[in-house]
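*Asks:* The structures come next, written out as structure tokens.
Please treat every number below as a calculation from the coordinates, not as lab data. No experiment lies behind these values; they were computed from the predicted model shown. Cβ atoms are built from the backbone, for glycine too; each structure is taken alone.
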Structure I
Amino acid sequence: MQAAPPPPVVTVATPLRDTIIDHDEYVGRFVAVDMVEIRARVSGYLDQVHFTDGQVVAKGDRLFTIDQRPFENALAQARATLAQTRANLAFAQGDLERAAQLVRQKTVTEQVFDQRTQANRVAEAAVRAQEAAVQQAELDLQYSDLRAPIAGRIGDRRVSPGNLVNGGTAGNTTLLATIVSLDPIRFEFTFDESSYLRAERLEKSGMNLASASASGGGVKVSLRLIDEQEFSHDGHMDFVDNVIDRSSGTIRGRAVFANSNRLFTPGMFARIRVPASPPYTALLVPDAAIGTEQARRFVLVVEADNAVRQVFVTLGQIVNGMRVVRGGLNPDDRVIVNGLMRARAGQKVTPQVAPSPPPPPPPPTPAAQANPTVQAN
């Protein structure tokens, strides 16, 4: 009679216990903190362009120059008129002083004195009006030299030198270029009402998203671009909207990221990861130890008599390659982590203990609102 084959050899390990934080993931876009449309405040012919399309400019850099000769002439004329009105004021003041002496001597009538007083007041008002005209002419000359109001990247010029530029405050002003700030940069995304409620209930652990803008630092978040595998860019929440959109049932959130290397561009898609729970202790097993039976997930556990038992489990997220088990597993269970295909429920096996994997790095304290490396399910 042929002897029965020996029990298959499998590798077992007890679940790893660790303190983790759950995360939610959302897709969104980068938006600039500041975006300015460059439009002229005065009309005239464009004379010079002082930048290259797509250049990074600093605040105060010259961008465009409108032909300044008409504004220089207007300023010279306003200054000349001001000098004339000041001369008229000096003459009116002299007349008033003489009339004041003569009226005390009864040489001129009170009516003449009143007339000269009124003439002096008119001359003073004319001087003040002309001083304002000079200031406006100086402003117009200054406005003909357009400078960057913010630091950032400027787009392409929309108007070439020699073209007429419509300025002013009306709606038909000419768009010359746009500037967007780059560092820091914002990331906007939307999340559903249930996620918002869950985030609201994290207030007791100091991780309430809705109060991020009031807390100063905001909840720590991480982000990855579409060509990246890891959430390697760290930032923080700075705003959650005050209204849930009725049509979509979502609410808008916003985070801020440093962008000193100018990798992020407004309009770019990315994926953000936001804390969804306070820190808690969980059991983790290698993701390769998880089996599937239709819609249910299970692990194979080796009993004290080396018999295999199938245990259905409730799973959570992945932490550093380890799967979080939310329910169904005990801390001292011996889980088959290698040789899953050689074992089945009720069968005897020969277990070998696997070396303990290094634990995931512990997250910082909840007060610091940690952001450990956690991958969503």
Structure II
Amino acid sequence: MKKLLALLLTCMLVLSAIPALADVADDVAAGEALTHDELVEKALAETGTFVVYGNTSRIATAAEDFAALYNITTEANNLKDQEIYTKLRSENGNTAADMVMIQDGAQLTDAIDEGLVINFVPSAVKDVLDESDQQPALVHQYINKLFIYNNLGDDVPAIRNVWELTDPSMKGNVIFKNPESEKVNMNFLVMCTKEDWAAKLADAYKAWKGEDIDLGSYKNAGYKWVAEFLDNVTFGKSDTTIAEEVSQETAAGKIGLFVLSKLRSSSVLTDNLTVAQYDASAQGYTVEPFAGFMYPMYTMVNTKATRPYTGMLFIEYLMTQEGFQPWGKSIGAYSPNAAITVNDGDLTIDVWKDTLVMEDADYILESFEVEDFILQHCQK
């Protein structure tokens, strides 16, 4: 009897949630047709605390500025990706976030398919964004992780070709955050095994060695590069600590693959660091076949939102010059809104897209065996 009652209660909870989810989806569909003033009116009519989850520390600054602008009580939470996805699946009602800012296109695709989040593209910015930055999820920004090396000493590793990082002389001198602990790093390595990038890596190998690549037992050049790259890597705790370590005077000869925006940190000795692609662009060449990787950060409305219109208004705000300011004030974050220009001295988003590995969510979702291969080479 108790089991039957528990089952009935579970069914009632599930069924009771369905209208709410449908209502939020209807609200988002209606919201895309609203003007800015109409969206503000709808948002201010909602009650309760507006709750935001984001996997970036600067979400708190943006939320604080937004709250002051519209006099809305707001709670911003800086969480790791997996925490956000877990909460999307477990939280209900007033405990749930109204909107999320999140990365990892592969996991987000699953979340969309599961009905956990809904895409919202504000009418105010729809015409200034590429279609690829609107669907299946709105891109708020692109973030790049680049090869950045210590420029001290006589043996400076001015990387022109990523195969240089597989040379035995580089063992222990390449620092990267473990892909087991950050999914975007795993996604980058998976993408290297995709046929188009594998072909580019094979060409780059020939340019480096002057002969065709011998794959041995590897499926393609991507698998070979990933394996030999990881064999030389020392895993860092975080991108911040990696940037700090590589910048030390005692770190001559070391190179890191980390988020460019970490160069803004006062704990990083930036004078001791050179961004490989900055140097390449200044001298008229490109690091072959890539200078790092770039991935999107998305904004989505939670299907369990209690303030969906406020979530939509915040998303619209984030896509403006003012709303992007917490990220745009320094290098390393790039808005798909062409009206928001990059900082002086940085390269444009179009240049980065041409020189960096970009995520392909569909390929990543189909490549579980590649992740297993990568994990095997992470066990040291």
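*Asks:* Of the structures labelled I, II, one was used to calculate FRET efficiency 1/(1 + (r/R0)^6) of positions 25 and 65 (r between Cβ atoms, R0 = 30 Å, to 0.05), giving 0.05. Name it.
*Replies:* I
*Asks:* Compare distance in nm of label points 7 Å out along Cα→Cβ at positions 113 and 153 across structures I, II and report the one with the greatest value.
*Replies:* I
*Asks:* Ranked by distance in nm of label points 7 Å out along Cα→Cβ at positions 81 and 345, which of I, II sits at the highest value?
*Replies:* I
*Asks:* Have a look at I, II and say which one yields 22.5, 78 for Rg and Dmax of the Cα atoms in Å, as calculated.
*Replies:* II
*Asks:* Here helix-only ellipticity at 222 nm (-39500 (n - 2.57) for each DSSP H run of 4 or more, over all residues; to 500) was calculated and came to -7500; which of the structures I, II was it taken from?
*Replies:* Answer by label: I.
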